[in-house]
Every structure is written in structure tokens, then in C-alpha cells.
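Please find the structures below.
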Structure I
């Protein structure tokens with residue numbers, strides 16, 4: 001589980017562990033990752049998804065606990081910059097290094113984890129259904145209705161959506177399913193804490209079709225678990241967003 005130390009990832013870790021999975025938490029946050037691993041009886045492995053060797057280490061660690069049958073990709077970062085500046089100068093345009101970093105973590109990192117974990121899954125004995133593994137990626141509604149300033153983030157998540165079908169088709173021969181979840185506005189620590197934060201979240205929630213609130217990490221995690229356990233779910237992108245369609249800004 002990449003990005004499993006906090007937020008949506010942590011909720012997924014807890015739900016998978018509750019179903020009996022031995023979970024490897026692959027994250028940069030060593031303190032939270034190790035604490036959660038102890039809580040659920042899993043293992044923490046420090047992973048930077050832009051570093052192939054660290055992903056390999058996590059895959060190998062999972063293999064030591066038992067056959068690797070599930071990968072959940074939740075590592076990612078956000079970004080907010082306009083494409084051009086107001087002064088007409090090249091230097092004011094979107095920082096290209098920032099764009100490349102978001103793509104490297106959110107998109108390339110996701111594919112790197114898929115190709116390595118799927119390689120390990122391909123060695124598994126097939127279940128009675130013929131299945132050897134299941135992969136669930138985390139995209140975002142920004143892949144479909146990205147807002148002003150989300151060029152990098154939306155590009156990266158759109159790439160995750162776009163790879164879902166071809167990778168699922170590719171891995172079908174190995175008995176590995178691939179699905180993607182596109183969360184809407186989910187109540188995670190990124191919104192902060194306190195009265196002002198709660199008021200801000202309540203205002204955001206008004207834009208959700210129904211119910212008029214932010215989603216809970218557990219509501220998102222339950223969909224991930226469904227995609228992991230439902231053998232007939234494959235090559236699909238599922239929005240979990242309360243029906244929201246994001247405005248331009």
C-alpha cells in the first residue's frame with residue numbers, strides 16, 4: 001500500500017487488515033507508518049515512489065509475509081499554479097520542475113509500483129477463479145473536472161485514469177485485475193483542524209450534490225476494498241464523490 005500512513009491510505013490499510021490481510025505500508029512518513037503498522041499487525045517500509053529500488057524493497061518485504069496479491073496505490077501530492085503569469089514573462093509561467101515532480105510522483109510512481117508488484121503477483125498460484133492479484137489506483141475527480149491551477153495535478157490523475165484500461169487488458173493474461181478510484185472532496189488532515197477548518201469544510205460540502213458534506217476516508221476505503229474483493233470488477237474507474245462536479249474555480 002503506497003501512501004498508506006495517513007488519510008485515505010490509512011483508512012484502506014485498516015479495512016484491509018480487518019479482513020485478514022497482512023499489509024505493508026509503503027510511505028515516506030516513518031513515524032505514522034510504523035505506528036499504523038504496529039496497530040494493524042503489518043509492516044512499514046520506507047518508500048519514495050520516485051525511487052524504483054525502494055518500491056522493489058517494499059514488494060520484496062510483502063513477499064516475505066506471504067504471496068503478494070493486492071496493491072493499492074495511494075501515494076501522491078497536490079499542486080496549484082496557473083499556466084501563465086499576469087506579466088507576460090516566460091519566467092512567470094507555471095514552474096516546469098513542479099509539473100514534472102507531480103507527474104513523477106502521481107503518475108510515473110503509480111506505474112512503477114504496478115509493474116513491479118504485478119511482476120511478483122504473476123508468480124502466484126492462481127485462485128479457483130484464475131485470479132492471481134488485484135490492483136487499485138487512486139486518481140481524483142480532478143482527472144475529469146480539474147480546476148484552474150490544477151494543470152499538473154489533473155494531468156497526473158488523468159494519466160492514472162488513462163492507464164487503467166490498457167494495463168488491465170495487459171495484465172488479464174496474468175490473472176491480475178486493475179481498477180481505479182476517483183475520490184471527490186474527502187475529509188483528511190490536509191484541511192487542518194479547529195473551528196475555522198470546520199467552517200471551511202462545511203462551505204466546501206455545500207457544493208456536493210448529496211449528501212452536502214465532505215466524504216469520510218472510510219467511505220472511500222470501502223470502495224477500494226470492494227474493488228479488491230469483487231472478482232468481476234476490472235478495468236473500471238469509479239468516482240466516489242457524492243455526485244460533485246467541480247466548478248472552474
Structure II
């Protein structure tokens with residue numbers, strides 16, 4: 001059994017993992033569950049849609065987007081505060097888990113909103129429209145295609161956001177895979193903007209998406225600059241350091 005020494009005693013690895021899991025459940029997941037459920041509930045009861053499925057689709061979409069962008073804020077924010085972000089942060093991972101749960105739920109529910117019982121029509125035109133090229137190339141098709149790509153990336157990231165995958169893949173490969181979070185954000189943003197255009201969404205929700213996007217880009221740019229500056233200082237002093245934005 002692997003154990004760690006604390007100077008006076010050796011603590012088994014299993015005990016450390018259990019304590020870490022209990023801490024994450026108590027400090028992260030309970031708070032995230034409460035905040036997520038409250039937000040989804042508030043959006044659900046305030047939407048004017050007539051059916052449950054459409055309300056659920058809407059009320060899971062925006063919290064999932066907010067949780068996703070928060071995972072992209074943590075690294076740059078730590079850099080700007082002078083803190084080093086570890087390869088795998090429990091807080092960022094746990095927020096990402098809830099973003100994944102809501103994102104996958106939104107995808108499943110979303111397939112039942114428009115073409116109920118005929119999900120393939122999200123991606124191809126009905127035969128009655130007689131298109132020579134069957135794949136949708138309108139804004140509705142673009143919204144669904146970007147959403148599908150985002151979901152595939154999300155599922156991969158969600159499935160590998162754990163210690164087992166990190167150990168099996170090794171740090172470099174795991175981090176390279178996790179950086180697809182940036183591509184995920186891009187496809188989610190395109191999907192969101194397309195659907196907001198289709199649905200002529202109200203100004204507050206459009207403003208929320210614009211604010212999230214602008215803040216994400218600004219923090220990432222500032223974090224990149226700070227990381228480059230620190231790497232230059234470290235290189236000049238002969239010490240190699242790696243910072244994760």
C-alpha cells in the first residue's frame with residue numbers, strides 16, 4: 001500500500017483520497033449543486049414557454065455556459081493574483097463536472113424541442129423540401145452542427161476529467177486533451193449566438209453572452225501576457241517554470 005509520511009506517521013494513499021473526496025463533496029459539489037439547481041429553477045419558472053421541455057432546454061443552457069466560462073477564468077485569475085495554477089485544480093475540475101452535467105442534459109433535452117420524434121431533422125432537410133444537398137446549411141443547421149461538435153468535445157473532456165485518466169495518459173497528453181476546453185467554448189458560443197438569432201432572444205440574455213465572452217477573452221489575454229512575462233523572468237534567471245492559464 002502506498003503511503004505518505006507526515007513526519008510523525010505514514011498516511012495511506014486511500015485515506016488521503018477519501019479525505020480529498022469528502023472535502024470536494026462538502027466544499028465544492030454541494031455548493032455547486034445548490035447554485036445550479038437554484039439557477040435552473042429560477043429560469044424555468046420565469047420563462048413564458050408553454051411546455052416543460054422548452055423550459056428545461058432554456059433553463060439548462062445558460063447555467064451550463066456560465067459554468068464553462070468560469071473554468072476558463074480560474075487560471076488567468078490566479079496568474080493575475082500572482083498564484084500558480086496546478087496542472088489539475090480540484091475547483092476547476094469540479095466546476096467543469098457540473099458544466100458537463102448541465103451541458104449533456106441540455107443536449108438530450110434539446111433534441112426533443114423542435115423536431116420531436118425526428119431528431120435527424122436537426123441536421124438534414126425533410127424530403128418534402130427537395131434539397132439537392134440534404135445536409136442543412138441554414139442557420140438552424142449551423143446552430144445544431146456546432147452544438148453537436150461541442151457536445152462531442154464536452155463528453156470527451158467530461159469522461160477524462162478524473163485522476164485515473166490523468167495517471168493513464170500522463171500529464172502532457174492529459175493537458176493537451178484538456179486544452180480542447182477552448183475549442184469547446186468557441187463551439188458553444190457559436191451555437192448560442194445562432195440560436196439567439198433564430199429565437200430573437202431578449203436583450204438581457206444576449207448581453208449576458210456578450211459579457212461572458214468579453215470577460216473570457218480579456219482574462220485569457222491578460223493571463224497569457226502575465227505568463228509570458230513570468231516565463232521570460234524565469235528563463236533569464238535560469239529557472240524553468242510552467243504556468244497553466
Worksheet item: Which structure, out of I, II, was distance in nm of label points 7 Å out along Cα→Cβ at positions 40 and 72 derived from, given a value of 2.3?
Response: II
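Given 20.4 as the derived value for Kirkwood radius over Cα pairs in Å, which of the supplied structures I, II does it correspond to? Let's see the in-between values first.
Numbers: I: 18.6; II: 20.4.
The value was obtained from structure II.
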Discussion item. Computing distance in nm of label points 7 Å out along Cα→Cβ at positions 192 and 224 for each of I, II, which one ends up highest?
Written reply: I
Worksheet, complete the sentence: Value -23500, calculated as helix-only ellipticity at 222 nm (-39500 (n - 2.57) for each DSSP H run of 4 or more, over all residues; to 500) from one of I, II, is from structure II
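Where does the value 5.0 come from, among I, II, when distance in nm of label points 7 Å out along Cα→Cβ at positions 24 and 128 is the thing being computed? Intermediate results must be reported in sequence, preceding the final value.
Values: I: 2.9; II: 5.0.
Traced to structure II.
Each reported figure results from applying straightforward, stated rules to the coordinates on display, with no laboratory input. Being a predicted model, the structure only gives us computed values, none of them experimental. Cβ atoms are built from the backbone, for glycine too; each structure is taken alone.
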